[in-house]
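Heads up, there are several structures right after this.
What follows is calculated from the coordinates using simple rules that are stated; it is not laboratory data. In this text, all values refer to a predicted model and were calculated from it rather than measured experimentally. Cβ atoms are built from the backbone, for glycine too; each structure is taken alone.
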Structure P
Amino acid sequence: MDASERQTRTHLMRMFDANGFHPRSDLGQNFLIDLNLIEFVVRHAELDSRDVALEIGTGTGGMTTFLAAKAGHVVTVEVDKNVYKLALEATAGMDNVTHLLTDALKNKNQLHPDVLEAVQRELARDPDRRLKLTANLPYHVAAPIIGNLIATGMPWDRMVVTVQFEMAERMMAPPRTAEYGAMAIWLQSQCRIQILKKLGPQVFWPRPQVDSAVVLLTPDPEKAAKIENREFFHDFLRRVFTLRRKHLCGAMVTLYKGHITRPQVVELLEGLKLGENTRAEEVDVATLVELSNRMVRLIGTACLSDG
């Protein structure tokens, strides 16, 4: 059976019925049933024999087979044991695919160690190998997968992923908007982000209730180099945006109690031409990076263990 037949709605429904199970909405299982879109995602990943493709959400292996045909190696991760078995069958005979049956996340702030180990093992096989996240990401894990992969510091080269359209907009949100938050700043401080295509619900089975998007992320080393301590910056963003409606000055005094005084916070903000009544959601990415840099110079990283 060729790939186009394997990814039709009719075939997937028959396959699920024959195996006695159904797509799980709690796992965000919405399978791409448009072959042209699968090819679109894989084409924009620009894979070749140097690449390690990381796929989160293997599903039935529909995209995995396309990735394996282009990449040097594929590490693909699935949490549902039922569709995992179907993916093993779909990729039988492909010796450049590593299947992992696990949650891709250890917790909301970390990728699972088994995923990191498998990726690092494949990258280590050749110094020219590159990491590319290429996946139809389950909606509920898309943000932590992308954000935490960047946080690992691994040398990723490209991400081409399908996500909820609303999330794609949040990733690109400017200051002073409701969508602007820790995720947008974390990504924009280190990446170039582009929405390649908007997708309607009809290209998935089962149909989601929302639109989706194919998003391209590429590293921006010049921007990333301005972050003096990435771990601190990541933690700093999480903290200040938990209190996004509070004034930044008061939020920082509360969040870093015992590490910094209010006069010190006021001085830091004034040095960046920010008033005491400024809120985090009003501050642009570059200024938040510099505020984090000045914070870590002043108080160090001991506070990380407090958060």
Structure Q
Amino acid sequence: MNALQQSLRDLIALSKPGIVIMCLVEASGGLWLAPGTAPLATWLWTFLGLSLVVASSNAWNMLWERESDKFMARTRNRPLPSGRMHPATAGAFALVTGVASVWLFATQVNALSAWLALASMFSYVLVYTPLKRVTSWSLPIGAIPGAMPPLIGWAAAAGTIGAPGIVLFAILFLWQIPHFLAISLYRRDDYQAAGIVIVPVVMGEETTKVQALVSSLLLVPISLLLVPMQVAGFFYFVVASVAGGAFFVLSMRGFEPHPTNAWARRFFLASLIYLPALTLALILDAWVPR
């Protein structure tokens, strides 16, 4: 691999493409459910703008945490802690993608989506990221910008923030709690070495599992609110009920007498299945006769 190819790969890694894709999937739910039919151009500009704002936020995050990332097995080979990329390069990438994203939303989509994208980026970079080394409350605080994609999608299509858009935001907000609690349980040593304050270390395993259980339970009724709002029908109701119920049952199994790390990994993987399944059900529901 030549130097140019390595540089391109590192820039892509800086944006965290897996998170970018997940955010696009969630934004599609908002775009799809919003009143009316959003034109293809709105979808394309929203996807491009959201990709850039997520890439910018992740790049700023990696730049901020480049020293602590050296102490974590899963992050020490990233472009910055490994020394393959100069911090100035990462900063330039973060700045250009961030400015471009807000400009695209403002000029090609609408002002509301631009403001939401800007708020998401600033809260993630300037509030959540520094708080990770101060308090375990950084988790729900960080879940706020993390839950923005479906709301941005709704705003891009409708030009307003409607009640269904807020429900989509709430679903993603609640999902992030058990998702990241599971990660913090089986990677607690890495987080401690990096100086990141996490719930299992501050409050203990049992409290962490209780928080995951409560969040998983709340996901079920919140996700079903879209049915009485008449933006989703019976097909979605069935999928959301079954998936939410299964996810909650798995959260309960964390209290059984078996190794916590093994359960936490299964619970984490289940969270990665649950959310795309819910989004896909929302999209397919529109094609099922009611």
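A value of 0.50 was computed for FRET efficiency 1/(1 + (r/R0)^6) of positions 220 and 260 (r between Cβ atoms, R0 = 30 Å, to 0.05); which of P, Q is the source structure? Derived from P, not from the others. Taking distance in nm of label points 7 Å out along Cα→Cβ at positions 212 and 236 as the criterion, the top structure among P, Q is P, with the largest value.
The value -23500 for helix-only ellipticity at 222 nm (-39500 (n - 2.57) for each DSSP H run of 4 or more, over all residues; to 500) was derived from one model only; which of P, Q is it? All intermediate terms of the calculation are to be shown ahead of the outcome.
Details: P: -12500; Q: -23500.
Only structure Q yields this read-out.
With mean count of other Cβ atoms within 10 Å over residues 36-43 derived from the coordinates and found to be 17.1, which of P, Q does the value describe?
Numbers: P: 17.1; Q: 12.8.
Matching structure: P.
Each of structures P, Q was scored by mean count of other Cβ atoms within 10 Å over residues 68-75; the highest score is held by P. For the set P, Q, ranking by relative contact order in percent (Cα under 8 Å, 6 or more apart) places Q highest. Among candidates P, Q, the computation of mean count of other Cβ atoms within 10 Å over residues 124-131 that gave 17.2 used structure Q.
A value of 0.25 for FRET efficiency 1/(1 + (r/R0)^6) of positions 12 and 108 (r between Cβ atoms, R0 = 25 Å, to 0.05), calculated from one of P, Q, originates in structure P. Determine which structure produced the value 0.25 for FRET efficiency 1/(1 + (r/R0)^6) of positions 116 and 180 (r between Cβ atoms, R0 = 25 Å, to 0.05), calculated from the coordinates; the candidates are P, Q. Attributed to the structure labelled P.
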